Structure P
Amino acid sequence: MTNRIIIAGGGTGGHIFPAIAIANAILKLQPQTTILFVGAKGKMEMEKIPQAGFKIEGLDIAGFNRSSLIKNIGLPFKLIKSFFQVRRILKIFKPTAVIGVGGYSSFPVLRLAQAKGIPSFIHESNSFAGKSNIMLGKKAIRIFVASDGMEKFFPAEKILVSGNPVRASISKSTLSREDAIKFFGLDPIRKTILSVGGSLGAKSINEALDKNLEVFEENNLQLIWQTGIPYAAKGKERATGKSNIWANDFINQMEYAYAAADLVISRSGAMAIAELCVMKKAAVFVPFPYAAEDHQTVNAQNLVNKNAGIMIKDSEALELLIPSVIILSKDENKQATLKDNIGKLAISNADEVIAAEILKLI
């Protein structure tokens, strides 16, 4: 019997790209497998998953809105509707297993699959597990985690420390710095800073860059600036006429961005860190302070403790971020130390480990 696997979840690149990596690793081991993604309508997975060559079904579901309680009025109805949609998907697709990668669309899929006795698996990328994953973990067959110490969230016998899957386009990249710089239309002689604020952008990082764009020219630096959609128009306008600044809302081919970068400014989500470890990049982290349990600060502090990264608080980014980047850009020894230490933390085959374990157990 050929396996039919549903991969559920999304919302951000941090959930979507590992899911794609797992799907590709499964197909590499078992090419006849049929894979279907399930995500939330209106979220970025509805665009990114088909771009990666996979089919996706969208659910009418939304997460809890902490900033505007009035927007949560329709939530119970959306959740009920999504359960009916999932029931129909399970009935038609008949999966042999389901995998949850995080994001609120994974909850109804795994919950219903577990109720029907379909084997379920979870990938938890963060050092703090989400509430729905903790709940779902009780009936999951195996829970793949990025780091040690996750027994406080999940049954110890179900945990496998796999690391976080990094897209093959990044982990297997053989691009030269020169070709990557050319891709962005920049100067190969200048030191290049890459700023990525996650797939949805980072307000504090964007504002710090905006305020200090002229400083890059003054210090003979160039910038690849992923603004995220909310800041895209302003970022592009500010970059107009500046030959040393490349700005866009999203970078589809991140392998070029990493190959071009001498230094990176980044949030400290689990997936961003996994990629920076594999690519051995000197990085300045600005943790997103509103992440669950402030886990991005925990992630960044862990790297700082190992002399594998520099951290600037979100609230201090406007004043301290760019000066810190300028200082680091001139300190070759510090850059070399950061690269060496972050590279030691890399796990480049997490997708293969996860795929092999899933196929063994179903």
Structure Q
Amino acid sequence: MTATTAQPQIEQVETRSLRFDPQNPRLRGQEGEIQTQRQVFDTLWRDFAVSEVAASIAANGYFEYEPVFVATEGDEQVVIEGNRRLAAVKALIGEFKPPAGALPRLSKAERDRLEFIPAMRASRTDLWQYIGFKHVNGPQAWRSASKASYIAWVHNEVGVPLEEIARRIGDQHSTVQRFYRSLMVIEQAEEAGVWQRSDRYKEHFSFSHLYTGLDYIGIQRFVGVRPTAEESKRPIPNGNLPELGELCVWLFGSKSRNKPPLVQSQNPDLRVLDDVLHDRNGIAALRRGLPLHISHDISKGDSQLLREALVGAKESLQTARGRVLTGYDGQSDLVTLADDIVELADAIADDLRKAHNKQRRSRRQRAE
């Protein structure tokens, strides 16, 4: 006889007996450690559109073919998949009051029907492949920080190699490695006390700034990060932890110090920050609190800025000349402006010639 594995059955479980999962990657990726059930509910409602789920359940009822997955941990029944639905139902039956916004009105009979919801029992380790495929690289993808948190949990706690995680969830091994390294960097910063996710300046955690930035040479050298292939739990050398704290503040800001992030958008700010971190003077400018664009200019030096200014001026003048026949309507002030430009250009050219001749004389004297 061939043994068959019993399939888990859907059962009706009392809603009020179910607990949110503080270890939910959707939450831990965004917030780090969350302790209380109230904190979990508030975070889900604020950041993950639970109000929309509540509106759908109020209008259509709870779909029986969407059970939550429940693990018995100690003496608690913890929902390891379906926390948004659980939050919506707990709000609708009045167990938790949303931090903001109005709830749909339900009759007593409708509320009574939500006192029990369909559930299937399973352990965390039983479900990692299903949840990973669904939320990391599947139809209901989490944000990047939550994906990284889940990958790190499966690797560090369940003991699954990153290569196998990538294969099981249908993603590239290198992508999974990059997610893992980025979260380990964040956790290392928190453990060292140089920065905390809870102290970020903006409500949204722009984890992708770090995930992308750790592949840039200037950022890599600044914090000394180890290669993704090492799959290290401590990607940053201890001697570079202060620099890691600085990088996190530049990427994500600090609410306690009232410092907005320098990287407001990944394109172009992240590349600009990387350019600055190639140069000691640029780094010093950032540390003095100068804006990113000024620090960028300082990192380039006057020689590069002069070249860029002259090239930009030439391009602008070429554009202006092409507009003379169609854009000039007899305005005398434009003629005066063009004359001023000629005078200024002559002065610049004269200054450059003098500087050039001076440098040539200096080189000849050194050669003699």
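Read-outs throughout are calculated quantities, based only on the coordinates presented, and are distinct from any laboratory measurement. These numbers were taken from a predicted model, which means no experiment stands behind them. Cβ atoms are built from the backbone, for glycine too; each structure is taken alone.
Figure out for me which of the structures P, Q the number 1.41 belongs to, where Cα Rg over 2.2 N^0.38 Å was derived from the coordinates. Clearly, the read-out refers to Q. Comparing distance in nm of label points 7 Å out along Cα→Cβ at positions 57 and 345 across structures P, Q, the highest value is found for Q.
Largest in relative contact order in percent (Cα under 8 Å, 6 or more apart) among the labelled structures P, Q is structure P.
Structures P, Q were shown, and distance in nm of label points 7 Å out along Cα→Cβ at positions 201 and 329 at 2.3 was computed from P.
Determine which structure produced the value 16.5 for mean count of other Cβ atoms within 10 Å over residues 177-184, calculated from the coordinates; the candidates are P, Q. The value was obtained from structure P. Consider the structures P, Q: one of them gives -0.60, -1.08 for log10 I(q)/I(0) by the Debye sum over Cα atoms at q = 0.19, 0.33 Å⁻¹, for residues 273-320 alone as calculated from the coordinates. Say which. The read-out was computed on structure Q. Here helix-only ellipticity at 222 nm (-39500 (n - 2.57) for each DSSP H run of 4 or more, over all residues; to 500) has been calculated and equals -17500, so which of P, Q was it run on? Computing helix-only ellipticity at 222 nm (-39500 (n - 2.57) for each DSSP H run of 4 or more, over all residues; to 500) on every structure in P, Q gives -17500 only for Q. Here Rg and Dmax of the Cα atoms in Å, for residues 89-288 alone has been calculated and equals 20.2, 63, so which of P, Q was it run on? Corresponding structure: P.
For FRET efficiency 1/(1 + (r/R0)^6) of positions 17 and 297 (r between Cβ atoms, R0 = 30 Å, to 0.05), the highest value in the series P, Q is held by structure P.
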